[in-house]
1. Of the structures labelled P, Q, which one yields -17500 when helix-only ellipticity at 222 nm (-39500 (n - 2.57) for each DSSP H run of 4 or more, over all residues; to 500) is computed from its coordinates?
2. State the single structure among P, Q that was used to calculate FRET efficiency 1/(1 + (r/R0)^6) of positions 35 and 75 (r between Cβ atoms, R0 = 41 Å, to 0.05), giving 0.45.
3. Give the label, chosen from P, Q, of the structure having the highest value of distance in nm of label points 7 Å out along Cα→Cβ at positions 51 and 115.
4. Assign the value 6.2, calculated as distance in nm of label points 7 Å out along Cα→Cβ at positions 19 and 83, to the correct structure from P, Q.
5. For semi-axes √(5λ) of the Cα gyration tensor in Å, the calculated result is 20, 18, 16, so let me know which of P, Q that is.
6. If you rank structures P, Q by relative contact order in percent (Cα under 8 Å, 6 or more apart), which sits at the top with the largest value?
Structure P
């Protein structure tokens, strides 16, 4: 089965702007759309979830299990987990992801993010930008999958 890497931001993807006053909160509707996406991708690909979100720095190792529980609950339904994360650097998020791709020989991937400003040259990457006001929605799942080339 072909590998596909999904570089995942959380704020603005798995939650909405209206949720940001709640620390480490994932919106149930966004998670439902993510579940739908994972379900469809998992049937066709060996899926690797890579955290590119700033959440990877904002929590201690002690709390990562509880903070990521809603996400891990979705992933565990498909016998998946967080496969890795991008490195912390003084580079742009795009450069951090591109470094991960080069270092790990990634061929097929999609980046899910809401902040276009973190990706100065989007012509070089495969990115799907969500609207931070709504996060990932079910109606976007098909477009994300299509962006991978399925």
Structure Q
């Protein structure tokens, strides 16, 4: 009578090797999918934070209109150091350099006019960092538009 261990090897030996090969073929695709899901979550979180930061920059701009004690100088479309600083302080966890643009759709920075702040940052997914040396990136944008109060 053969040993039980030899009988088990004869019965399941080929199936175990086939399962190992299938697992080795499926594992990279599965890992890429899981890392991709984490990256989508990370991108959504960064975009939400960027939108919040743009709103904070807009809030700073609406209280520093032409009638305030320390007004922001009017320009058609530019970057302001104070607004950029407000956006940077609020953008906790956003990686990369944030590009901030402030504009006045109504043509001035007087009370009752609108101010618009746009913030953008490049986002490099993890698979792109490892497979393409960071060659693929997506630009995340957040913006806010409010009416000047002062």
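Values quoted throughout were computed directly from the atomic coordinates according to the rules given, and no laboratory measurement underlies them. Note that the coordinates shown come from a computational prediction; the quantities given were computed from them, not determined experimentally. Cβ atoms are built from the backbone, for glycine too; each structure is taken alone.
1. This value belongs to structure Q.
2. Q
3. Once distance in nm of label points 7 Å out along Cα→Cβ at positions 51 and 115 is tallied for P, Q, the winner is Q.
4. Value 6.2 for distance in nm of label points 7 Å out along Cα→Cβ at positions 19 and 83 corresponds to Q out of P, Q.
5. Attributed to the structure labelled P.
6. Structure P gives the largest value of relative contact order in percent (Cα under 8 Å, 6 or more apart) among P, Q.
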